[in-house]
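So, here's a batch of structures to check.
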Structure P
Amino acid sequence: MKRIHKYFTLPAVAVVLSLLIFLRGFGKNARADQALHEDVRPAAVALVERKPLVNSITLSGAFRPFQLVDVHAKVAGYISKIYVDVGDKVKEGQVLAILEVPELRAQVLGAEAAIKRSQDAIRRAEGDVNRARSAHEAYHSAYIRLKQASEARPGLIAEQELDDSKAKDKEAEAQVDSAIAAQSEAQNQLSVAQAERAQLAAMESYTHITAPFAGVVTKRYADTGSLIQAGTASNTQSMPVVQLAEWSRLRLVVPVPESAVPDIRLGSLVQVNVSAVHKTFDGRVARFADSLNEETRTMHTEIDVENQKDLLVDGMYAEITLVLQRKDNALTVPIQAVQRSGNTASVLLVNGDGRIEEREVKLGDEGNDRVEITNGLQQNDRVVIGNRGEFRAGERVQPKVMAEASEAQP
């Protein structure tokens, strides 16, 4: 009986073991089939890379002349000749027009006559001084001789005669002083006449209207024979002769938004793209208002651009790319890969198994299209740049590295 039970037990155990092995293998095959048939979706990813991080802003503005002035006449008169017209290029100091002022010429001739009269008066005064000195020397010598004789032989010379000689000596000395004073007055009169002549000569030079700087005539207000008033009071009381603009260098005026104002630096180099001429020029931030417009919340900023080939004109529009910040060799990801929530940020990372993993990161500086990662990622990690709502943590995906727009362009 015991032997029969033994023989019966061994086959049963073998059957049970075989059944367990079969079931285990079936489970593995089922899971393998499930993994093979699992829906693996493609996911657009970008690599975590070290790149220069540039924060720039593109602004539009219009060119203005570096200098623009209405050229007025200093004195009133009629235009006898005008040498320039609209579009003419002139040099600094070049004569633009000549005024005819007859009364001013008469005043100049009068001043020249006054100078000659003063010079004649000086010569007369010099002769009077010489005569007065000669007379004084004669009277003084006579007085000295009488005095010496009186001292040598007392009573020989009457006291009255000695006193008369002394008085004539003093009078002659006073006449010398008077003649010298008259000569000095004549010198002063000459100086006054010469100053008046210099003033009138300066005024006469203003009859030649010259260019204050090199530029281009943009407007012509007067013709030959036009009466021009002196432009000394205000522009509304006198008509200018021409308008002159400096074109060798231009001002590009751009409005800088409030957010970029703290990063504006004098002397910064910028690239100025002028679509009208299909060229790019070098510019430099030369000046800014240092205050915001209350309505637009922008700051008036001017960029100097050299116009060496005269391709640029007043009013042309241009675009500039102003670099506000730059950091080289920063660990960065595309901005669209980052999900912000308050003070925290996270990305969807595709790990080595091809599954989605949500990773919290710390951000640094931000550029135009990439942001710096200071903690949480390593170089060459793959982050999802598509719609985060389409993926969930743990999901298996097929990552496809997408080329950035800047890299895709030839």
Structure Q
Amino acid sequence: MMSSLSDRLRALGVKVGTKNLQPSKPRLQLDHPIDSVLPGNWYPTPQGEVFTVETRYRKDFRVGNIELKPSSTLKIVAAWAREPQLLNFNLDQFAFIDTETTGLSSGAGTLAFLIGVGRFEGDEFRVSQFFLHEPGEELAQLAAVEEFLSRCEVIVSFNGKSFDLPVIKTRFITNGWSPPLIQAPHLDLLHLARRLWKSRLPNRALGELEVKILGTKRSEQDVPSWMVSDLYFDYLQTGDARPLRGVFYHNEVDIVSLAALLSHMSNVVADPLNTPMEYGADIIAIGKLYADLGYLDTAAKIYKRGLNRGDVKGDAYWSAVKQLSLVHKKRGDFQAAMELWEQAAMNEQIYAHEELAKTFEHHHKDFSSALVLTDNALKILSKTASPLDRMGWIMAFEHRKNRLEMKIKKLNSQQ
């Protein structure tokens, strides 16, 4: 039977919580210690030393095709995140966070053995990686992280709301400390990535976005996420830090990619009518984002730009037409909406028959035209819809047909 993570940690001498541990013993002289393998230093804190690797990038450094530091307003990003206070802070107050952990749970048995944080400092982007050389040094690691974050007011992560931040919070609480930035605005870029590229990219993992969106690719030094915890456990047993080079590289690239991804996202959503974009599907996704935020006039223009690209076809095209037509309807522009519904009805789109029938019935009092559309919809449904779809649609259209026939009969009787 495989041992649990707690058993493995206990076998290595790990105690739950480190608040009352004695200072760590002098480090053994190993053949390949961490400070001989990686270009880091032992950073002093009131709780002891923590091994820290720092890397600095110029703010105009590019990840693939993207400049590292955002140059556009974050107004739309903040509105999407429902974090309007983001606009009160400058980019130097944003903390880009990623962790490497001993497990996939955020419970008390999971250690964040590598906490990487990046922030802009003037003309540079500084990445600091705080390493848990041994579990007994966790207080020092957390103290260093807390100090680094003391100048920050906003958190940026990739799936951090579900994982990274709960792990960090648990580590602080387990050690009797109040977690830093507990009430800070948090931009989790995984969720925005899903909004922007769901229709085009089936895989929105950060590594995939680096290739497909940022235009870059990791070196062979990178290690897959599923190997990370095992490499750390091996290090605790052997003291050989050489296999951890790839882990530090993996963590550093995650943080740098976070900054570049925010830069790209803020650029494309800030000015989608003029920013060059390769795919119509991406433009349409931004149109939907604007529509959901209530910017209907701009959303309509964005949708048109996406549809005019010519690379959106089939079901994706008609779905976008439907979305745009409903934007026109909300704007009160029924003429523009009806033009799209007429195109969609000719393509046997059932919703368009319903919208047109409702418009003719309720706005134009043209019951005969509404009845023709209703009959056409019922004919299409009899041929194409699945049994489940037919059940709902047919009942609605038959109810409409009965009502329209009664209205026509009543109207004829009055003539």
Structure R
Amino acid sequence: MARYHKLSIFLTLPLLLSTGTFFAQALQHKKPSTGINLSLWNNISTQHCDSISQTCLNIGIFSRLNELNGLGINIIGSAVEKNTNGIQIAGISNMSGGALKGLQIAGITNICGNNLIGASVSGLIGIANGKMQGISVSGLGNIYGHSKGIILGGLLNFGARQASGMHFAGIGNIVGENFTGLSSSGMLSVTGKDMKGMQVSGLANITGEDMIGVQIAGIGNATGGTLKGVQLGIANMAVRAKGIQIGLFNYYKESMNGMQLGLVNANPHTRVQLMLFGGNATKANVGVRFKNELFYTILGGGSHYLNFSDKFSAAAFYRAGLELPLYKSLFISGDLGYQHIETFKNKNNGIPARLYSLQTRVNLEYRFNNKLGLFISGGYGGSRPYNHNYTYDKGIIIESGIILF
């Protein structure tokens, strides 16, 4: 019996020792290793990158870390597999696989796999896959999911989802969903859904749905839903307008309480009419009248500003005015006009090559039906050369013609 007892102890002892070693190792690995990482390249460092290691100070050429809670400085780059709480500085690239709370500075690119709270400064591209709260500055562009803060991109800023704050870009700002704040760019500003705030761009502003605020563009503004605010540009368009459109061409599709100030104003109440008339100012004229309930504008052109005995001359004109009913089918209106005049070959006879004319008219119009009317106009105008301070011609204007449609 003693012999068998000694044998069992001999066989069991290695098992107990190995089990104790296993639990000891397990207990050891449960405790995270926190310390300093001096790295030459990837895993060639003073701290092993395992699943629980944490680094408070990292200095190297290129480092791969599990988690950074402190400062990391690398000549080439740094890749943190989990979260970063602190500062990452690299000559080329920084990457944080999880969230980042702190500061990233890189010569080329910063990448955050989850939320970024703090600041990201990169020479070319800044990327935050989750929410970006803070400041992101990049030489070329910034790409993010959600954002709340200040974003500056040398060329382009792109957000897949909602954003708020202030966005500045050399070419364009694009937000896939709603945006609240200021979006300013050199060329284009696009909001996929609702916009609340201000869009300012060199060429165009586009809001996919409702716009509450101000759109200012060098060329055009477009709102796919309801405009509640101001559009200022050469061309302004909205589905519904409950605000002010100021530009050369203003248009909204559905009736709302909107005001339009421009050369051409079009809305569901606008009637587009053809005008054919003659007179003593420009002898034969064709115009298009954009007539709303009270106000109207006219664009057109005519030939022979000079006499028929002279060589060919022509003019283009714009007029804006107000019309009121006088009696049944009789209407009275008054307008102010600007006329640009080209004398062509008449300049060889001592006549100025180009003139401009300011004019005023009072008009009486009789409508037989909705598609035909007659009118007669009386007014006064004077023309002057663009580059000389004297009056070339002035006098009374008499015109008459028909209105179609």
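Couple of notes before you dig in:
- Distance in nm of label points 7 Å out along Cα→Cβ at positions 221 and 341 - structure with the largest value, from P, Q, R: P
- If volume of the Cα convex hull per residue in Å³ is computed and equals 188, the structure in P, Q, R: Q
- Looking across P, Q, R, the calculation of relative contact order in percent (Cα under 8 Å, 6 or more apart) that yields 28 traces back to P.
- Of structures P, Q, R, the largest value of distance in nm of label points 7 Å out along Cα→Cβ at positions 61 and 357 belongs to R.
- Identity of the structure behind -12000 (criterion: helix-only ellipticity at 222 nm (-39500 (n - 2.57) for each DSSP H run of 4 or more, over all residues; to 500), calculated), options P, Q, R: P
Bear in mind that the values in this text are calculations on the coordinates, not laboratory data. Everything numeric in this text was worked out from a predicted model, so none of it was measured. Cβ atoms are built from the backbone, for glycine too; each structure is taken alone.
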